[in-house]
Structure 1
Amino acid sequence: MSKKPIIVFEGIEGSGKSYHIKKVSSFLDKNKIKYIQIREPGGSLNSEKIRRLILNKKSNFNIHTDLLLYLAARSENINLIKKFYKKKIILIDRFVDSTIAYQHYGMGVDLKIINRINRFLLKKIKVDFTFLNVVNKKNLFQRLKKRKSLNRYDQFHMNFYNKVQKGFLKLAKLNKKSYKIIDSNLDIKKNEDLIINQLKKLIR
């Protein structure tokens, strides 16, 4: 594995992935280790524009438009990822597996279409390690209630989130060596330590 890996943080809404990516960023800053951090959708200037469109509560796209917008946002990030690939640690808040979990397992889009476009976009770029944060129904809704504002993807039915999370778990099972499941229903500090310890193994 590259000592400048691509590390992805995945999980449904309220699972704690954004919290943990901030903690990892703080650890890297403290230790003066070079990295870049992006999110999907978002990251680059144009991708952030697409993000606002996708997540707007007034947006009402069909499932294929939704998919293509997410992949368009990814396309805008590829040059940024290529620029630093294997040169700096790359932290990504959601990536390819989110598209599969949400658009295929959650919304029923043909997996072959998703995989084909992702292969076209990524070429030789590969994710080195993924932290999958999982959460139960109670904690998911408690955390969403604390948010100052909710976007379109924060307001789906629990059945949708269940399908997405099960999709993530299927992906984790297929990629056991490069996946670590973080049970965000447990003590947050223990999970933080677990992630930082795994990070140290990945970069040193």
Structure 2
Amino acid sequence: MKYLVMVGGGPGSLPRNYIEAIEAQGRALTGYIDIADESAPLMHPRPRLGDDRLLDDPAFIAAHDFVIAVRGPRRLATCEKLLKRDASLPVIVHPAAAVSVTATIGVGTIVSAGAIIQQDARVGRFCILNTSCSIDHDSVIGDHVSVSPGARTAGNVTIEDNVFVGLGALIIGGVTVGAGATLGAGAVVLRNVAGGSTVVGNPAKPLVRV
């Protein structure tokens, strides 16, 4: 088994989620790499191995598995950069998550404690499925989707690439959420959401900016 390295440091929750899930699996984390200007000590310190120049070193890449603990566009760019260099980006599933044997999960995704992925759901690459969220049967989640704590889908939901699902949002069955959309905290999504839009409220409606 390769050594496991976390890309991204600092005091945010995602590095700590990764550390807890990895160590709960009984696997050791070798250390972490800073990404550019995000240098900061971890709240649960692990060895700092260097900065992201290490990701241009073929020997370093070949010797390690990588988890990407940065958010936003930089997460997507880092994952894609590493895949182009034939790096390994394992799926990290906290032992306290529940994942159906018929579900599929793409590389570079983290499934946090309490999350549930039901029968025949398909989760894409580089996703963040946060604490106690749930993806129900036959739903399809695209790449680089972030699902916040307590958010839930019913069955047969489609969430396209680069969507952010806010804290406690609910999505009824059969709905499609277009690429790049944002669902606000507590949104109750009863109909399709256009790509790139932001919806809020119960029932969820497009956010009007003034």
Structure 3
Amino acid sequence: MNHGKAMREQLLAGAAIADVLDDLATLRLDIFREYPYLYQGRRDDELAYLGSYAAADDACVILVRDGSTVVGAVTGMPLVHEDAQLRGAFAGTTQPLDELYYVGELLFLPDYRNCGLGGKLLARLESHPRSLGRYSRLICATVERPADHPLRPPGYIPITRFLARTGFSLLPGVTTRFIWRETDGVRRDHPMRFWSKGLV
């Protein structure tokens, strides 16, 4: 899809991330309502979580705007600064936590998907931890849903296909679980699996 010349990307780190937290929260709240997350979030919770990116050493956010509208974002931070449930998934592995860089989000509004932006921004994100010389692998997590889930849209393409195409591999046996309120108002337990990609 051709979105014109108004498209621009901006990589932010450190305190500069604080200026875009509201935009990021809006994007997360809108997109995570979709399958497979079906997440009914609250803005206060989103802002509290996203605030950790502004405070964490080596974290970064890449925003994509079309004109003045934020249409996509990629976020990352060292895994050691992430939620304890994410860190704990690696307790039984040989992976050194301080060398793992966690990709938190790769989000685009529907009209901006499947046009190459994801791969382009992921590559730009990778360049940030690689340039720091302290991180050996990218890590990300995906929610597990059954293939026959009643809310799975027709023609749905899972993010795992994109991850495999861009060099990520599933980490066998590395899992965690998160509970969140879904769009029907019910709190449910969600299994998550991890993927990894070498940076060196």
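Coordinate-derived values only; no laboratory data. Every value quoted in this text rests on a predicted model; they were computed, and no experiment measured them. Cβ atoms are built from the backbone, for glycine too; each structure is taken alone.
Which of 1, 2, 3 yields -4000 for helix-only ellipticity at 222 nm (-39500 (n - 2.57) for each DSSP H run of 4 or more, over all residues; to 500), as computed?
Numbers: 1: -16500; 2: -4000; 3: -7500.
The value was obtained from structure 2.
Among candidates 1, 2, 3, the computation of mean count of other Cβ atoms within 10 Å over residues 25-32 that gave 15.0 used structure 2.
Taking distance in nm of label points 7 Å out along Cα→Cβ at positions 153 and 169 as the criterion, the top structure among 1, 2, 3 is 3, with the largest value.
For the read-out Rg/Rh (Cα atoms, Kirkwood Rh), for residues 57-120 alone, a value of 1.01 was computed from one structure; give its label from 1, 2, 3. Show your work: numbers first, answer last.
Working: 1: 1.01; 2: 1.03; 3: 1.09.
It traces back to 1.
Largest in relative contact order in percent (Cα under 8 Å, 6 or more apart) among the labelled structures 1, 2, 3 is structure 1.
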